[in-house]
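What follows draws every value from the coordinates through simple rules; no lab data is involved. Just so you know, these numbers come straight off a predicted model, no measurement behind them. Cβ atoms are built from the backbone, for glycine too; each structure is taken alone.
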Structure I
Amino acid sequence: MARRGLLIILSSPSGAGKSTLAKRLMVWDTALSFSVSATTRQPRAGEVDGADYHFVTEPAFRKLVDDRGMLEHARVFDNYYGSPKAPVQTAIELGRDVLFDVDWQGAQQISNSDLQDAVLSIFILPPSITELHRRLVERGQDDPDTIDRRMQKSWDEISHWDGYDYVLVNDDLNTTEAQLRTIISAERLRRAQQPDLLDHVRTLQREFEER
């Protein structure tokens with residue numbers, strides 16, 4: 001039987017592991033599609049346009065917002081980020097799950113959108129603030145000033161933990177990945193995600209009455 005697609009949202013403060021976990025989920029289930037965000041920031045070393053992000057100019061980004069072409073958008077660290085709506089809408093209608101790596105602002109916008117019935121939101125907490133800082137330093141992507149800014153912003157992110165369907169503490173990647181798999185597998189089986197169930201039950205009823 002067909003099922004509706006899920007909008008699977010992963011959020012966390014920078015360094016808590018959501019990007020790594022998202023990549024692991026894509027390996028676990030190759031049918032998952034990743035929502036590639038649009039951004040006005042400059043590409044980092046090794047990032048590919050269209051794969052990591054859609055890198056666009058600020059005027060182009062603003063036009064998409066004005067045309068209601070963004071499912072969610074936000075300004076973060078002097079740059080804009082957002083999720084183009086059209087490919088997500090198509091995927092959901094075709095019964096495909098779409099994975100989002102967004103902050104709490106994006107999660108809130110998606111959860112309040114016209115696609116809210118398809119949303120599955122999960123927040124990833126770090127085991128400690130000390131460990132969060134260590135991970136940011138060790139990944140080697142940002143200079144000290146940027147790391148300080150990310151740490152200052154981390155509590156703002158964490159304070160919105162109670163707006164999510166599920167909350168996991170990522171003290172071990174393998175354990176957290178297993179928990180995510182369990183959550184997603186269960187959510188796919190919800191009655192609301194299986195629109196053909198009613199027809200199946202009616203068929204069973206007819207068969208029963210014809211005996």
Structure II
Amino acid sequence: MINQMIPPLKADDDAHKALVWMDEFYCPHLPVVRDRQFLGFISEQIILESNSIEKKVSEFQLIGSKCFVSLQSHLYDVLKTASEHKLQLVAVLDDSQQYVGVITVQDALAFFAQSAAVQMPGGILVLYMNHSDYSLAEISRLIEENRVKILSSIVKEDPSDPGKIRLTLKLNQTDLSRTVATLERFGYKVIGRYQESRPVGSEKERLDMLLRYLDI
């Protein structure tokens with residue numbers, strides 16, 4: 001995922017060169033290094049606010065000096081680091097803590113979009129529950145009883161209530177009715193259904209009657 005098109009600035013480069021490169025590479029931030037040691041990022045805004053394009057980039061107050069991952073880091077680490085620092089670039093360092101390159105958030109998301117879980121057909125469910133009630137093993141058991149498999153899962157805390165979570169599940173089936181009925185029967189709250197194919201007409205009516213019967 002390392003973007004080979006975005007070059008690092010050397011600590012002795014001036015701000016004018018930084019602005020030229022930002023314009024050339026369509027990038028509002030660029031990494032700054034000294035002898036392959038990552039110093040942080042400089043932005044167009046930082047330079048323009050200083051109104052001094054002849055200063056060396058190392059003389060500015062750089063940002064994101066901790067916005068980096070290792071070569072062994074996972075995609076999720078890249079996205080988490082970018083989110084924490086509110087930057088669109090994440091530096092990559094090797095085992096000797098030397099600069100290797102950068103990964104853009106756009107490239108990371110494009111890489112994620114190519115994953116099997118995203119590309120494979122299927123439906124998506126979003127569950128809302130107490131953090132203490134979360135058990136992927138139990139949820140998987142209920143879902144697999146309907147001959148459905150979980151392709152991927154993402155857990156996110158509710159920012160307004162840290163005790164609650166949203167669980168997003170990608171399943172290998174698009175007909176989610178039976179799975180939803182099973183989960184709701186065991187007390188799980190389903191708040192979202194996406195990429196779903198639903199039965200129509202009398203077939204749907206018969207299925208609704210069956211599900212109501214199962215809920216008794």
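Suppose P(r) over Cα pairs in 10 Å bins from 0, in percent works out to 7, 25, 22, 17, 15, 9, 4, 1; of I, II, which structure was it derived from?
Corresponding structure: II.
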- Query: Out of I, II, which structure matches 0.25 when FRET efficiency 1/(1 + (r/R0)^6) of positions 13 and 109 (r between Cβ atoms, R0 = 25 Å, to 0.05) is calculated?
  - Reply: II
- Task: Taking distance in nm of label points 7 Å out along Cα→Cβ at positions 21 and 157 as the quantity of interest, name the structure among I, II where it is greatest.
- Result: II
- Task: For mean count of other Cβ atoms within 10 Å over residues 69-76, the calculated result is 18.9, so let me know which of I, II that is.
- Result: I
- Message: With relative contact order in percent (Cα under 8 Å, 6 or more apart) as the yardstick, tell me which of I, II scores highest.
- Response: I
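Have a look at I, II and say which one yields -10000 for helix-only ellipticity at 222 nm (-39500 (n - 2.57) for each DSSP H run of 4 or more, over all residues; to 500), as calculated.
Value -10000 for helix-only ellipticity at 222 nm (-39500 (n - 2.57) for each DSSP H run of 4 or more, over all residues; to 500) corresponds to II out of I, II.
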- Looking at distance in nm of label points 7 Å out along Cα→Cβ at positions 165 and 181, point out which structure of I, II has the largest value. II
